[in-house]
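Next up: some structures, all given as structure tokens.
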Structure P
């Protein structure tokens with residue numbers, strides 16, 4: 001999918017991971033080093049990049065499989081999954097924007113793309129989960145329909161949203 005001057009694709013050997021610097025050592029080290037390599041080789045995550053026409057990486061995000069305990073959902077949502085103890089979910093794991101492309105809305109575009117990837121069945125799950133690691137990230141994800149799973153005051157805060165039918169009507173058990 002294209003978004004402005006970027007195209008979202010699965011990461012490949014065409015992409016120079018070493019040239020990516022987002023300004024967060026943990027994210028940069030994961031993306032440039034063995035962390036992402038291991039996750040890809042062991043089929044633990046899929047990585048998507050926002051690339052320019054010259055294959056420069058504007059940003060990246062990873063998606064992996066997860067589960068959401070059924071008792072975390074509201075009673076009305078639990079009825080949809082009644083015979084299961086856990087609901088399959090996708091986890092929006094690592095995400096970073098390359099420094100030259102920061103503050104241009106690319107992070108928002110990547111969240112929208114992650115929702116679309118899950119909604120369109122590339123990774124099949126009715127729910128998308130994210131772990132917000134700060135108050136500003138909680139506010140950021142809330143604008144995309146994510147809601148807190150619990151009221152823990154300490155980050156990371158696990159958040160969720162439906163991605164299929166009914167995606168705009170997240171209902172969390174209160």
Structure Q
């Protein structure tokens with residue numbers, strides 16, 4: 001009985017589409033416009049707000065020679081920025097108008113531990129992945145719990161990545 005009703009409904013919709021294609025096109029266009037409006041107004045509460053450990057320095061130097069800009073500006077700035085703690089990579093770009101020096105820092109160990117907790121790993125698995133002891137993992141988690149004001153692994157992940165209240169917390 002249900003199959004007959006479904007077939008009858010599909011038949012009527014197809015007949016309507018063939019008889020009045022302008023109405024079908026108008027209905028589809030209306031759905032596309034409403035969808036576009038909705039997408040622009042949706043809040044992005046469930047995307048974590050991340051702050052990447054990166055510093056970029058842009059130095060304008062109009063009408064310069066790229067080789068000289070690199071030698072006399074980029075390299076000294078790179079050397080100074082490389083003395084900062086926890087530097088993972090220093091890179092630069094020089095042209096005749098500007099010099100850009102970027103420094104990427106290492107993520108904190110607590111963030112690494114929390115990321116692996118979010119993947120469902122146990123303390124032993126995290127310790128093996130990060131080449132540290134399970135006791136060190138446990139200590140990192142204690143510090144994370146205290147910073148976030150939570151008591152469980154699930155609550156820490158939810159709080160840190162912004163799912164609990166719609167905003168992420170910086171560790």
Structure R
């Protein structure tokens with residue numbers, strides 16, 4: 001059964017992804033972008049810097065660590081989870097670097113106007129991807145179409161036997 005009865009769900013946790021590679025997101029989906037937080041972990045400890053007795057040290061400090069966690073939980077329940085400049089900057093940088101069409105849209109098309117055949121949009125995107133400085137991973141045609149449709153004001157239509165994207169136009173054509 002592909003569809004089921006709608007339910008109301010009260011979130012009771014925060015989801016945390018620890019990854020080596022950044023997840024691909026669609027920045028046009030504001031629901032995702034507004035909830036996303038990148039927590040930068042830039043520090044790497046070489047073998048010589050590592051505390052080989054860390055487990056024992058943590059066991060000895062367990063009562064103080066537990067008290068710290070309880071104080072943090074109380075503050076979280078009272079005030080919510082705050083943020084800091086490092087997280088805000090890393091998140092903004094991630095959204096800018098890992099959203100598939102943002103740079104191409106800014107540099108190559110005009111939104112809100114005109115109508116364009118899918119092939120012309122794809123040709124523009126593919127050419128931009130070849131010549132752009134440090135472009136994001138190239139989308140395939142299906143991903144490109146989905147990302148276009150997620151842009152505000154862009155929709156797909158058929159007119160007089162032609163397939164068109166409305167609300168987006170390649171600059172200079």
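Read-outs throughout are calculated quantities, based only on the coordinates presented, and are distinct from any laboratory measurement. Treat the numbers as computed from the prediction; the structure is a model and nothing was measured. Cβ atoms are built from the backbone, for glycine too; each structure is taken alone.
As an exercise: helix-only ellipticity at 222 nm (-39500 (n - 2.57) for each DSSP H run of 4 or more, over all residues; to 500), calculated from one structure in P, Q, R, equals -7000. Which structure is it? It must be structure P, since only it matches. Taking distance in nm of label points 7 Å out along Cα→Cβ at positions 25 and 105 as the measure, the highest value among P, Q, R is held by Q. Which structure, out of P, Q, R, was Cα extents along the principal axes in Å, for residues 97-136 alone derived from, given a value of 29, 18, 13? Attributed to the structure labelled R.
Determine which structure produced the value 267 for volume of the Cα convex hull per residue in Å³, calculated from the coordinates; the candidates are P, Q, R.
Q
Given a value of 5.4 for distance in nm of label points 7 Å out along Cα→Cβ at positions 65 and 153, point me to the structure among P, Q, R it was derived from. Corresponding structure: R.
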